[in-house]
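Following are the structures in question.
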Structure P
Amino acid sequence: MSQDNEPVPVDPTISVIEYTTIYKTAKWWHAVVLANMFGHNKVMIFLWQKKDDKWKRKHKFGINFVKDWEKMKPVIEDYIKKGNLQ
């Protein structure tokens, strides 16, 4: 994971506070972004694909509340164990 020098290609309504690139290739960019959107901070996960020399968003997922993360985290951890993910 790394911080990239290139700004993440998000909508102008999203104010990026900080981000970490999970992976980036010539074609794909996956990052976790701490952002403020419409006056609320949230953690967002993005996947972009480069087409015609421009990054286009393929997926976006946001975590708005700690209670949501607390519900998701044990389920994700359980699936990681069940799937033998490494």
Structure Q
Amino acid sequence: MRIIISGRAEKELKKITKIDQIAIARKIRFLAKNLPISEEKLIGYKDIFRLRVGNYRIVYKKTSREIYIVLIHHRKDVYRIAHKLLG
């Protein structure tokens, strides 16, 4: 599976501590390999999922060939920002 990371998600990932960056990168690799993970559908959106990594959330769109990571952010703000982005 092909992974595409948005510029916004990449920028936010660089602000996060190294330990959390490693944990997030590991979860993204699991997504790419189609390993079973605890993803949940984001309520109110079609084909948009969220993935929990400690205090951070990964919001992504999943298709049959690729995963587009829309947002990586702290859990306190991620849903407000995702709602603004995904409208």
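Taken together, the values in this text are just the output of simple stated rules run on the coordinates, not laboratory data. Bear in mind the structure is a predicted one, so any value in this text is a computation, not a measurement.
I have -6500 for helix-only ellipticity at 222 nm (-39500 (n - 2.57) for each DSSP H run of 4 or more, over all residues; to 500), calculated from one of the structures P, Q. Which structure is it?
Working: P: -6500; Q: -11500.
Of the structures listed, the value fits P.
Given a computed value of 32 for relative contact order in percent (Cα under 8 Å, 6 or more apart), which structure among P, Q does it belong to? Write down the numbers at each step before the final one.
Values: P: 18; Q: 32.
Attributed to the structure labelled Q.
Taking percent of Cα pairs over 20 Å apart as the criterion, which structure among P, Q has the greatest value? Let's see the in-between values first.
On the way: P: 43; Q: 25.
For this comparison of percent of Cα pairs over 20 Å apart, the top structure is P.
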